[in-house]
Structure 1
Amino acid sequence: MIASLASERLRKFRKAVPGGRHSAVVELYLLDSELVSAFHAVFRAAEVLLRETIHRALSATFGQRWFDQAAFLAVLDPTTLSAICRAKQDATVGRRTPAAGGVVAQAMLGTWVQLLARGPRGQKEAGLWVPALSAAFQADQPATPHVRAEVHALAQRLNWARNRVNHCEPVVFGFPLVGQKTPGQALKRATPQQILDDTRAITAMMDEPMGRWLGTWTQIDTLLAEPIVTDALNFIAAQSRISLEGRR
């Protein structure tokens, strides 16, 4: 197995284990693979729920074909508008008019996250969040209602983490938080546990029973409790330009 993988890919794994022993490197690499598989299942459940939650909320306000409505399209920034148009085009193949479900299926996770963003001059907050989306993210009934910025931050992390998993990147060393830096330009990373907690949190906001159910997927918690995961995080936390968020 050592021979089959690029030395560059194993470099961090080798540095993270005592003495860089082959057996320990393989053990950590395989554990990371198990974590990736477990996270993929969690992210899949959360992503499907997110797009369906937003679709239903927008349908209730703008109609099932919300993506065709001028009132909806008028509040989008150019990037989000382009993504919605692309999803419509992809769903139109072989049809004169794309089915609503087809457009929903074609829209990328990042597009749904963009719908939760504030938008230029707060357009999406006023035009989408307040009238349509806010009520869809209060299922866990907090004492203080969840605000758009909170929900968007969690959805953004879900998107970044899911992309990392889909691109076969390691997760045992944490998840880089794109575009976020601490003073001094240290790169911020979230621990796997923090990402898991965040994913379960946004799931519960949309569907409280679904959030509870996701909490019963304890295989991933068991993997995260392995001592070699702690060793890997201690290694990455010791790097001078890394700020590790979510340590316990």
Structure 2
Amino acid sequence: METKNYLIPSIILSLAFVIGCFILGTKWVQSKAYNNRYVTVKGLSERDVTADKAWWSINSQNGANTIDDIQKRVTYVESMVKSFLNQYGFTEDEITIEGVNIYTNNYQGAEYRYSADIQISVTTDEISKVTVAQKSITDLISKSILVQSDKWASGPKYYYTKFKDVKTEMLAEATKEAKKAAAEFANNSGSNVGLIRRANQGVFQILPGNKTQEDQVFFPDKNIRVVSTIDYFLE
């Protein structure tokens, strides 16, 4: 008699357990199927900008046979370079004597006993002054001042320092473009765009304005771009 009292509840509990497992299994299968339905899209954002800071270094190599002569040469070069820069509107605050290195030439066959490397640079927010002055560098050569032509060592180089002003806006635009691509894919496949599954904001790149393979620091005009990669669930 006592056994019969437990039989019916046991059967009910067993049926409830089986039904519960079935429901959970169904939900798991549906959830797994949903999680596997997503599309990966990319969104591009670009900005054409102009550099707001420029750096230019005038580097000169000089020689003489006495300490007195090499010192006079250094003074002459510094005076001529500063005068040249002042002529193109550079102020004293923008001009810096980066370094003067005087050394003895001990090797056989040296043309001069002493050499002096002189580096004078300008840093300015008025990049047009650098662009104009750099085109007239031969004015110094005509004054017997040899100027180094290596662009990596001397420039001019142009920088865009207001990157933070456009970063947030560009990320928003890239995300918007990615969602548009996802919506187009979903529409073509008879689905709807759901929540974001995964997002990679991408790496910001600064390219020359003409989009060549050269380093962007040598160009006043620049192109900033970012490509965001986003996974959207499809419903």
Structure 3
Amino acid sequence: MRLAGKTALITGAAQGFGYGIAETFLREGAKVALLDLNAEKAEEAAHTLGGGAFAVGCDVAIAASVDAAVEQVLGRLGRLDIVVNNAGTTHRNKPMVEVTEEEFDRVFAVNVKSIYLMAKAVVPHFKAQGGGVILNIGSTAGLRPRPGLTWYNGSKGAANLLSQSMAVELAPDRIRVNAIAPVAGETPLLATFMGEDTPEKRAQFKSVIPWGRFSTPQDIANAALFLCSDEAEMVTGTVLAVDGGRCV
């Protein structure tokens, strides 16, 4: 098993990409903390996954909540090897000037500020133990943006670039930082990305993916497994597009 003996914290793990990553990490031998704003849904996910999974309620945009969650995870696991910043949100697909200030603030708080808050909480622990792995879930939206999602695109561009900057700064402490940039996937956010969930909109979104389909949680989990495993010991500062050729 590729993560035997490892411990991991995954945000936004109650559904979508986060759930898929958690399921794969558990199968590969890790103990996994499922963090989610919806604590009840996280509990249900942990119960379904079983084994070494447990749930922790957390609002990744609030420092006190992140600090408390990390403290709880460390208390339960004793150490932490891997952090996956997966939690994300978006504004509805619409003209950029129609996005409200409240929507803008929430997108950047969940997609960008959360990376800062989690780093503040876990990097000292990683340094003390001699290393660790951080994986940020960015997006192809930050590499090849779509119209109607301007502020979301910007937040994911920040997540992609932050991953590279963090990697350079933290490499001397043996902390690896990478990002995955998924193309639009079969997750609860898909309808919001499209603006309206119709067969026509789905066909339009799918038509720009050369591979001919949306990404799945398992696609992202497979990439996450490699980047967070010891097999990727020399890989840091990478933004891996899992996009079926979308960004070529």
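Please treat every number below as a calculation from the coordinates, not as lab data. As the structure is a computational prediction, the values presented were derived from the model and not from experiment. Cβ atoms are built from the backbone, for glycine too; each structure is taken alone.
Worth pointing out:
- Structures compared: 1, 2, 3; top value of distance in nm of label points 7 Å out along Cα→Cβ at positions 41 and 81, i.e. the largest, recorded for 2.
- Highest-scoring label, criterion being Cα Rg over 2.2 N^0.38 Å, among 1, 2, 3: 2
- For 2.35 (Cα Rg over 2.2 N^0.38 Å, for residues 137-200 alone, calculated) the corresponding structure among 1, 2, 3: 2
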